[in-house]
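> Next come the structures, one after another.
What follows is calculated from the coordinates using simple rules that are stated; it is not laboratory data. As the structure is a prediction and not an experimental result, all values here were calculated from the model. Cβ atoms are built from the backbone, for glycine too; each structure is taken alone.
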Structure 1
Amino acid sequence: MNVFHRYTEHVCQAVETLVRAGAIATRPDLARIVVEPPREASHGDLATNAAMALAKDAGMKPRDLAEKIAAELSKRPDVVKADIAGPGFINLTLDPAVWREALSDAIRAGADYGRSALGANKPVNVEYVSANPTGPMHVGHCRGAVFGDALANLLAFAGHKVTREYYINDAGAQVDALARSAFLRYREALGENIGPIPEGLYPGEYITDTGTEISARYGNKLRNQIEAEWLPVVRDTAIANEMARIRSDLAALDIKHDVFFSERSLIEGPVDRVGATIDWLRQQGHVYEGRLPPPKSGAVEDWEDREQTLFRATAFGDDVDRPLKKSDGSYTYFASDIAYHKSKFDRGFRDMIDVWGADHGGYIKRMKAAVRAVSGGEADLDVKIVQLVKLMRAGVEVKMSKRSGEFVTLRDVVEEVGRDAVRFMMLYRKNDAVLDFDMAKVIEQSKDNPVFYVQYGHARGHSVFRNAAEVVSGLPQDARARADMLSRVPLGRLDDSAELALMRKVALFPRIVEAAAQAHEPHRVAFYLYELASEFHAQWTRGNAAPHLRFIIQDDPELTLARLALVQGVVTVFASGLGLLGVGAPEEMR
């Protein structure tokens, strides 16, 4: 049961009744109606913008229309009160039975509670991480990896058909530099003194293993070859090793992709797909040969004073047209990116989400323009920028890693604080805000540590079940059997204001899921879980001060069962929400 869907339907029905009665002359567009929690709990249980959203279509003043809609809604037996506030908001106070019914439905739904058909099984491509295969993943990659994975979980739960994709940047200068670095380590493995690693190559010790592997496989064979001969061989081995390392690092965060798409495959397959894409765009009139004017202010990194092959990006919302070929005739990165996104469109994706690092913000306009061009306006690209992570330990910034020698690796962080802490805290801030991640704070057992506080809420709920077995005879210890039993318990005695508030909070979860999925913002789930934990822990504390409010009442098994049902609803949401974030839901805290 989604209470907000149900009352949106009730509001729509009220408007339809008014139209049929002639109280509204023209049937308005009901799609603009929103039912949501009121800004202040004292205003009631639900609020709707219906009167303000429909007033223009109805040819009425918002408050006049609000009075008619409110009067119609007041006829419902489950609506205790319908008040009008401000310019025309309608605040509804519902019979508590509504929230008790929602709680029972949540318990019955179990792991599926909050699952939605919003996405209508539409395919959506979520591309995330896509780190260059030139070294270990660092903590910055970690945030994008967790964000992308949680977003994919959320979209799938909301009814989308999700493909999780990793774009392997295995073409260009950076992987050639990786190959040259590995070749030096190969020579070193053969006993040669290679001296300091030249500037522009990768000095990390992690490449030593690749050099050793190449020496074992090829012996001296590559040593005397010219670069054009050994470079492709070494490059393929180095990329394969780095991608294996990346997959392993991602697995430590329980992240798996459905597709690993090779950039090199765009130009080295049976067809040069970058060239084919440029030709196709030229046929559509979107590519031409010309000169770009000098930038009026600031530098444009790809501006050259020469005639070149240009994508007509300005026709699709970009600030300037963009080069597709370099002066040496090779393709620009942008040209490859256009071909890559055209491949997504050709594979059937009309909804694309790219998760990028903080340094790619200036690339968004041109990429959106490219997607509009290659899809004829049929596809939508949403780029989510993931801001920097400032890694701390007890308030002191951490900058170096024993493993990489240059940066803190993803694996370093996971091994120190654990997967759950990393995943939750990477999501406990909006993706486009800088994140301070303190490795000492995230393992504290306190309210100030959100991941502990939420997981402790789930564990506390299960401790209630264990303790209740002494009071409620026949209470199943099996989770499914217990939920089935509690879903059928009468809830009429749950009438304390805080109990009703907890029920309303549980009933909010399906709306949180849909809103977070539509906005592509998984942090909303993390925030909600912390709020739920705060209310649940507060109710526990109230029971310590006032024994009649405890979840377990020794001489009242009927009330105890009703309160156990409330606890079951809460832990159901904890488990589901934590699952969306990819975080464990422990039944005991150790």
Structure 2
Amino acid sequence: MTHQCFRTATALPLVALHQCGNRLRDFRRQDSGVMAYPTMAFLVAMLAIGGIGVDLMRLERDRTILQYTLDRAVLAAADLDQTQPPAVVVQDYLTKAGLGDHYSPPEVESGLGYKRVKATINSTFEAQWLKYSGGADMPIYAASKAEESIDGLEISLVLDVSGSMGSNSRLTNLKIAAKDFIDTMVANTTDGKMSISIVPYATQVSLPDDLIGEYSTVGENPYSNCINFQGSDFNQAALPTNQTLKRSMHFTPWGESNRDRRTYYSTPRLIKDPVCENRASREILPLQKDADVLKTFIGNLSAAGNTSIDIGMKWGTTLLDPSARPAIQNLSTGQDASVPNDFSARPADYTDSDTIKIIVLMTDGQNTSQYYVDDDHRDGASGVYFSTIVGRDDIRYGTNSASLKVYSTYDAYYGRYYWHLPYGAKWADHPIGTGNDTFYDCDRYGNSCRTMSENADPQDNPPVVASLTYSELFARTSLKYLYRYIFDDWMDFYDARNKWYYGIYSTYGNGTKNARTRNICAAAKAKGIIVYTIGFEAPSDGVAVLRDCASTSAHYFDVDGLEIKDAFASIATSIRQLRLTQ
């Protein structure tokens, strides 16, 4: 039934209103209007429920925005680099999102190497439609907790100190960048939670005496603390301390062709520029935590030698592998401990979820030749004797000291010895100083020559004769001097060079060493070690190896000049990732 009074009720005259009222009363009395009350009640209920739904949707929308904003706020507030107080940061994020009315001060915990920020919002959401149903405003809740901390960290800095690093201020720039990296990491890490090892590498990698003493090695050699690895050693991260390792010989295939450091100086000296350096400033510095110790070591680095990225990476990996734990445990105990006792249980197991293992590998070049003495010239007697006997000058000037230094070399074909005298060199059936034969000697100016006995003063100044092992011979006499100024005395020049120079050592070249580098990088990454690499003005061959070695393309940095500082800073930031804990 349709009634005109519903159309324009507000415009009807008073008489019309009375008529409409009468008709409504009639309609109420009629049976056909029995559904009016239920219909109107249902309409009101629908409006109420719909209004509540709208308010709930608005509440969820605002809660989601509030939670998202709060998450971002506490992450920013927990950043160890954040200079603003956490409360200011959280409030600023909420205000800019239009949620400033909901702000509550966060809870903050901070200390050396960590910052925790927890923000909880328990506020009121202003309802609109719900109030028409007799309801009230609703609670809105959000909570977030963020922490930046560096907990268990084991880092190996594998740094190129080859000769090319001395060019273009590369080593200077590296030192600045590496020191800043040390400061950043130490300042933002709980004491005792982070260990940093520094592995300087050139032609070889040298170990300190105490560290190499923890490994089982073979090879007569009290001077060089390097290892000649086998190819299979690069296929695995582990290097067990009970594995038999071959020590490098102390020798040089390079210069000093006109000086013998055994005879040139009053006190014999070791050769310059050996394949394996014996200077503390170029040895591994294992597992340290003190920033000053680490930075002082970096400051003392010097550039020399070839480039062996593979050996540097091998030792960097070894110092993160649990197989090194027995060695580190021994180095961290006792009065003369060289490693802090905090690290006696390191390297941690790969399954330790609280420890992150990281290698930062840097080079400015590519793998070049690595030299090693062949097995047949590593052990035993060399056939070379070194004798100190009374000479003409000793008698003339009355020095009462035996100062004539003479080599005797053995000719196995004829079974005789050659006396390498400065005047009147000769053959004999024994090394000089071991018999009573005579020889021709002159003063230092080549004058006043006379015949002398090899045992001229047996009571006060008897001859001192040493049968040199290969390791003793090579340690103080360069290979170039050996063949040019000793064996060339009686051998053909080319025979002397082929036997006593090229016949002494062999090399590993670029291709072999590139393959070894890739193998040890793959072994490290397979164990979960994170590998960052830095190509510092490096050539394309070196860059290709570094790209393959890095954990991902994002873990490789290609830098020039002072950009290396930015690379180390980016790596430090990457390591110090925030963790959203709730």
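> Using mean count of other Cβ atoms within 10 Å over residues 459-466, single out the structure from 1, 2 with the greatest value.
Checked 1, 2; max of mean count of other Cβ atoms within 10 Å over residues 459-466 sits with 1.
> Given that Cα Rg over 2.2 N^0.38 Å, for residues 19-210 alone, derived from a single structure, equals 1.84, which label among 1, 2 identifies that structure?
1
> For volume of the Cα convex hull per residue in Å³, the calculated result is 238, so let me know which of 1, 2 that is.
Considering all the candidates, the number was obtained from 2.
> Starting from the value -9500: which structure in 1, 2 was helix-only ellipticity at 222 nm (-39500 (n - 2.57) for each DSSP H run of 4 or more, over all residues; to 500) calculated from?
2
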